[in-house]
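Following this line, the structures themselves.
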Structure 1
């Protein structure tokens, strides 16, 4: 987990919580794949709130989301922690 992300004043606490959660799942790896439902349940967020606060992590380059197709109908999100943070401080 990078202090640059956690100490950034432009990220809301909810975005930092999602980032910390993903880092805890990734461990020493750079990727993880918890379901959105699991994350929302364990972080106590609605779908709308979760979507709102994961977007800044993606747009600033903190994480990337790749979709992996499983069978005909199911998609799984793979969250990649990029280690290249592009958040502009005020």
Structure 2
């Protein structure tokens, strides 16, 4: 039996909180059918579907904390092994 390879994909959704998160959540109907998880850089009031599949990393803006971000991101990517990383362009993804 041939399976749709896209349904085997895992999507990592990276966003800062606020407007970027609202934008990416606007695409929920597209990615909700696939296995996915979120990476945010600040605590936020989470929608119910985000409660058990969201990671939080240190908030950093062009300072030494970016090193901490890289380490946190490495651990998450190594654990989750996403096929796709999706973002609306928040500084966090850079």
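The numbers here are math on the coordinates, done by the rules we state, and not lab data. Bear in mind that the values here come from a model prediction, so they are computed numbers and not experimental data. Cβ atoms are built from the backbone, for glycine too; each structure is taken alone.
One table, with the values for the structure above:
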| item | result |
| --- | --- |
| Structure responsible for 22, 15, 12, with semi-axes √(5λ) of the Cα gyration tensor in Å calculated and labels 1, 2 on offer | 1 |
| Identity of the structure behind -8000 (criterion: helix-only ellipticity at 222 nm (-39500 (n - 2.57) for each DSSP H run of 4 or more, over all residues; to 500), calculated), options 1, 2 | 2 |
| Computed 1.5 for distance in nm of label points 7 Å out along Cα→Cβ at positions 39 and 55 - originating structure among 1, 2 | 1 |
| Source structure (of 1, 2) for relative contact order in percent (Cα under 8 Å, 6 or more apart), computed value 40 | 2 |
| Distance in nm of label points 7 Å out along Cα→Cβ at positions 15 and 31 - highest-scoring structure of 1, 2 | 1 |
